[in-house]
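Structures incoming, each one as structure tokens.
None of the figures in this text is laboratory data; all of them are computed from the coordinates on show. Just so we're clear, the structure is a prediction, and the values are computed from it rather than from any experiment. Cβ atoms are built from the backbone, for glycine too; each structure is taken alone.
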Structure 1
Amino acid sequence: MRDRRFAAFAAEAFSGRWTIWVAEDEEEVVANIWIYRVPKVPSPSRVTRDFGYMTNVYTVPTLRDLGVDGDLLATVTAWAHEVDLELINVWPNERSVPWYRRGGYTPSADVLELEIAGYEG
């Protein structure tokens, strides 16, 4: 069931607003970052640009903090500048906050959220 759900999601993701980066070691994926480009409603009072929603960031545990993950994040950041995103949002777990901060990310008090449904793993 989960494989079919992911296959359907991936088919749509690869043909739409998602951009996915992977790092490989001997043809094995060792890290990935997914970004969804969220369009903003145009505003008459200011220029609006898409923002990025970053998710599914993962690095094989034995390679974390050895450079490959930081290089991948730097590649995503460079891409975000190239495509002129307004910002990138990410909801990190507690362990990854220092890693994101090293990549230039800062905490924000601008986001409010309303949880509708809990995670069903």
Structure 2
Amino acid sequence: MGISMKTVSWMRQQGHDIVHLREQNLQRLPDNKILEKARSEDRVLLTFDLDFGYLTAISRKHLPSLVIFRLEDERAESINQKLSAVLGQCSNDLETGCIVSVGESSFRIRHLPILHT
């Protein structure tokens, strides 16, 4: 399951410039191309797919930022509520580069780039 178009509509109502890959017929784009597109368009990627966290970590780049949802309740209403909290508290982090992992009762921020030791 991907991010709902209901969430896209809700984000637009909040004044955010958001696009869904489905709107551009790019829903089958490979993950690395999705990351490149998000980086080149200066966008934050919203996803349920943990692979994006791994690919972003190994890239050692500052952007794109990710919000990864790790929720049992994937309904748009639940996502919108969690996203509202993340955006309210993490907007500066998302602008400079981070991965936000959103769980049922909290979220965690990891700043980019992730440098391996």
Computing helix-only ellipticity at 222 nm (-39500 (n - 2.57) for each DSSP H run of 4 or more, over all residues; to 500) gives -8500 for which of 1, 2? 1
Origin of the value 1.6, where distance in nm of label points 7 Å out along Cα→Cβ at positions 38 and 70 was derived from one of 1, 2: 2
Output 25 (relative contact order in percent (Cα under 8 Å, 6 or more apart), calculated) maps, among 1, 2, to structure 2
Between 1, 2, which one scores greatest on percent of Cα pairs over 26 Å apart? 1
Test item: mean count of other Cβ atoms within 10 Å over residues 62-69 calculated as 13.8, pick one of 1, 2: 1
